[in-house]
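Below: a set of structures, written as structure tokens.
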Structure P
Amino acid sequence: MNSRPAHSFLTTLRLAARVVLAGTFVIAGAAKAYDPGGFAIEIQRYQLVPWLVGAVVATYLPWLEMIAGAMLFAGRLERGALLILTLLLGIFTCALASAMIRGLGIDCGCFGKTFQSTGTLVPFLRNIFLLACAAMLWSEHSEGV
């Protein structure tokens, strides 16, 4: 039995997961870096952190997202970039779940003001998909590929 086509499909799927995950964070980071004040307001709508913490996060988080996304895309410092993006996705997903549970009618703020408001459910589902992409990339590392 030839496992070559299955291996080729899995390699293509992992490449797609890498591009989607890295690209999402580069684009999201760039959109938020363009307007850190607006992003700070979006953070405050979650009602999870004091204003000062939200302002600091709004200033530096977009750059972390862009750098980690670019590193993952380029295959440089890949495990570190993947770890950062996975942790960020976990935090963002928990924040979205918290907002949904508390009934907050807010926009996720994921892409700044670049895209039309999507509320919290669509971004939550998107994050689940992105976490699946990250899991696929982690499985690649656990196989020693």
Structure Q
Amino acid sequence: MGCNEMEIRIATSADAKDLYKLNALFGNEASLKHITKSLAENNREIVCLAYANGVLAGYCAGLIVESACYDENRADIEALYVREEYRGRGIGRALIRHIENILASRGIRHFHITTYTDGKTAARRLYKSLGYGKTGEILLDKSI
């Protein structure tokens, strides 16, 4: 079941309040001030917004990772969130494809997605259907 009218576009600082509200539903705690600043100044991150029939239904964030240790830059799909009532309509797939296309136009050819879900979830099935697979990497985290 698709959306009658879907628009996907890159977020700007003018979208900060709406993104802040949606990000909070996703369970993230970034402040409105941080989101506004990041959308205005972070040249390595792209956030795409999906609107379904004029309603902000989801977002996807991709972060360009540059390293002297690798020949190629890569992008990490850092966040994908679709409001529950809009899931199953192709919005997540469209967001990922849109952000991949934007990043590919900037020379990025390698993408990572970090997910905290097991292999039986709709999110993992979506990632697999888009060509993403397990790498064997282990994510270790530390806060100081």
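Bear in mind these aren't lab numbers, they're just calculated from the coordinates by the rules spelled out. Nothing here was measured: the structure is a model prediction, and the numbers come from that model. Cβ atoms are built from the backbone, for glycine too; each structure is taken alone.
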Answer label among P, Q for the case where Rg and Dmax of the Cα atoms in Å, for residues 31-78 alone, calculated from the coordinates, equals 12.5, 36: P
Which entry (P, Q) yields the derived value 31 for relative contact order in percent (Cα under 8 Å, 6 or more apart): P
For 0.85 (FRET efficiency 1/(1 + (r/R0)^6) of positions 7 and 103 (r between Cβ atoms, R0 = 25 Å, to 0.05), calculated) the corresponding structure among P, Q: Q
Distance in nm of label points 7 Å out along Cα→Cβ at positions 87 and 111 - structure with the largest value, from P, Q: P
Mean count of other Cβ atoms within 10 Å over residues 55-62 - structure with the largest value, from P, Q: Q
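Out of P, Q, which one gives 114 for volume of the Cα convex hull per residue in Å³ as computed from the coordinates?
The value was obtained from structure P.
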Structures P, Q, by mean count of other Cβ atoms within 10 Å over residues 23-30: label with the highest value: P
Structure (P, Q) behind the derived value -26500 of helix-only ellipticity at 222 nm (-39500 (n - 2.57) for each DSSP H run of 4 or more, over all residues; to 500): P
